[in-house]
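So, here's a batch of structures to check.
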Structure I
Amino acid sequence: MYERYRYARSIVNPGKSPLVANNNKICRQAQWRLKEPPLNIFDEPKIDCHNHLFDPARFAYHPDAPYTPSGQEVAPLEQFNQVMDAYGVRHALLVGPNSGYHTDNRCLLHALASGQGRFKGIAVVDRHISLEQLAALHEQGVVGVAFNPAMYGVASLHDVGPLFGKLAELGLFAQIQVCEDQLVELLGLIERSAVRVLIDHCGRPDAAAGTQQAGFQALLRLARHGRACVKLSGMQKFAATAALHAQSSAFVHELIHAFGPQACVWGSDWPFIRQQTRVDYGPLLKLAERLMPDPHLRRTIMWDTPRRLFGFA
């Protein structure tokens, strides 16, 4: 009887009810939480600007490919969509790989067509491709062409001038992957061209040689020309997996200072082929958060800049 009476009084006089008092406390806590900023990088909008698809069951590998991913390196579109959804990645710049597909862009173009605006692409093409063929790729969502001296050597670009000219005419990027001091030899070629340049993986410096090494200084010099951008990606390609922050932070900070956040983008390099040790997507995002602790800087580099550069809606 007494318990029913106390409950009835709480309804008539709710200000003295322990139930209402508890609810008020919960409401105050909820209001405080609403004022909090996003918890971490997983909640922020992101565009992954370096990744690859490998789907040999649907698109057979090219016989001239220098490497054919297998096992856990196989990475079809459906799996990448799941990874993006899990980590809050809204768009991606898909890079047609030399590994697996060489100049066969069918897997890439299928993903672009299926993505309904979620993806843009970087293709691998024959040096003698026509302007009309490049324009057709552009219509399908391709925003640049990949070149890989890191794999094929600097001499592989000796005849690239005419192709650079076609890319410049269409406003497409020449995406170039170099390593260590290779960029020193290529700097004149790039500076003589009018093409927009996108450098992969921080230029893949020698982590032990520091930021004064010739190849990295050549990359910083490119920032002065206003046509070059750089990917803050692939740290695991030049730094030890167990020391990614310690060995990459100086390079990343120098690049952001030289190029500015309006010419820097971020990429994961998923699905991490040819790695000697395991690499996971989540820790790479946390590495990006640590390298760029200012959320406004992160938003510029991981969202605003790639949207503008590559035309994401």
Structure II
Amino acid sequence: MNPTPLADRLRDHVRFLADGVGPRGLFAPDALAAAADGLATRLEGMGYPVRREAAHAAEGLSHNLVAERAGAGHNPDVWLVGAHYDTVPTTPGADDNASGVAVLLEIARAFGASAPWDTVRFVCFTNEEMPYFSTNSQGAMVHAKGCRARGERVRLMLSLEMLGFYSGAPDSQRYPLGVGLCRPRQGNFVAMVGSRRHGRVLRDLVAGFQAASDFPVQHLATPVWMPALVRSDHFAFWLNGYPAVMVTDTADFRNPHYHGPADTPDTLDYDAMARVTTGLAGALMRLAGVPLHPIATASASRRR
């Protein structure tokens, strides 16, 4: 099967980060800056002004990249899509997390010149990996605290965390203790993890995804902050009281190359990524009230 244009673009984004830049973080500040510059250029090429948001750490300064499609409504709510672009030192980071950034870029492209009722914001986060995770140096924490300080109504934050590795092999999927009962043993689905407190928006997201894509999805509304389920940027938003969902291929519960040198672009399934991208873009259009989307238009009308 010939890859679709969307799959080709996703592959290009992943190769830029994993092959063109390689390991990127404050341990390699020039590489991290090159990644940020390249991603900003790609967003600007889609017509988005890009704002750089500083994240300070003892090892140096880096930046989140913030782009948004402003809402047409009065005092609009915010729907936020985020993905971290840094890596640990031991990997080129194709799946973790060039894949998440690639999907973010293509969702941003899908919104194009649309005028959603609510604001849709895209943020490429710095400093997700240790030792910055869950500290004030984490890019997502900086942004979540900023949203809270500005009094923004973030209806949902989507953390795109490793979205490229899929396998139909038997027993290719593992689970954290207490999660895997009656769930698939093949790693051929995308997972969505939210908190039970915000279960309704998780259900709405899943419904929107399934309306736009036939790609298999598993979802979990967790009543507790299990360590295995908080290892991404959504946790910073939970800590600041916002609804947030991690969308993931389940990381090291499926991908044997996690945080290693073999996490390379050739190990990813770009056709599957394209189907996931289509589902997420459709769900966000429905939720944010994009005109000409019949469900979204009805939803926006009820909020006027």
Structure III
Amino acid sequence: MKNVFRFLTACTLLFCSCHTDQVSPETPPAYNFDTVDKFLEAHLADYNDQVIVLVSQNGKLIYKKGFGLDEHTSKPIASATKWLSAAVILSLVDEGKLSLSDSIGKFLPIFTARQKGHVTIRQLFAHTAGFGGDSPQKYEYKRLMSLAEAVDSIALYTPLVSIAGTQFDYGSAGMQIGGRVAEIVSGKKWQDLFEQRVAQPCGMTAEYRSVRNPIIAGGVHTTAADYLKFLEMLVNHGTSNGHRVLSENAIEAMFSDQTENAKITGTPYPTNPFSPTPQRPVRYGVGNWLDVVDVDGRVLESSSPGLFGTHP
């Protein structure tokens, strides 16, 4: 795969704080970031006086600006988790333990018994499974349940609100099911899978705070520096520190439209005014938004922003 990103790899975290300090870049930037500095300073109150911006190019940090926190401050990243979780799933695809085209009934008969077993792994991670975003009962957020119990409850009590593959509804229920499938095919707990397949190979310390029922679509706490390592792995076609984390086929799948022409009915990101194509609204890959694509459909910019201000 060539030219995944046209622009710089960037990781931005925005949170609240009560004091301000500035962080100098480690290397002089080739690009003049004065306008970025001025923008951050002018809008600091919008970020609750706390922001850290990192920009990396060709494996080198070329811009770093912080107010109120630094790149090593750990914060909840909400939906920026989705990209990390998708990488776990794609690593299992690389091993042949599952396929994006596999139906969940193959691994979870309880869904087949409720006429939901035809939903595919691809649809779970592209938000087109038909579950309507989050489960109405919010099983994916219940800490007293195990992941297995939460997913069984989704099978029993969360209805399909649309035919699988026909509607895009952004949320957490589908990915929670996918996390349980990953546990079944690997014989390991989700947190262990993430640590072994993504975090450790990339040199990250990120973790899902709820181990019993990890929120697959939004439960990670990490730092800007940590997440930047993950982004650099993606830009390096799936390698980190000389080690293969994901295959190039996995990276290509991630940066391809996986929504299969589903109607966009529930999205927090309806349009991108910076896209050079008439594509409206923004489509989705495997855990990530395809923000800007060229006329041939190749992704130029991608992201996975979270509710609390994290924006990789």
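Quick note: the coordinates plus some simple rules give every number you see, no bench work behind them. The structure presented is a predicted model; accordingly, all values stated were derived computationally and were not measured. Cβ atoms are built from the backbone, for glycine too; each structure is taken alone.
Looking at structures I, II, III, which one was log10 I(q)/I(0) by the Debye sum over Cα atoms at q = 0.06, 0.08, 0.12 Å⁻¹ calculated from, given that it came out as -0.19, -0.34, -0.78? That value comes from structure III.
Set I, II, III, criterion mean count of other Cβ atoms within 10 Å over residues 217-224: the highest-scoring structure is III.
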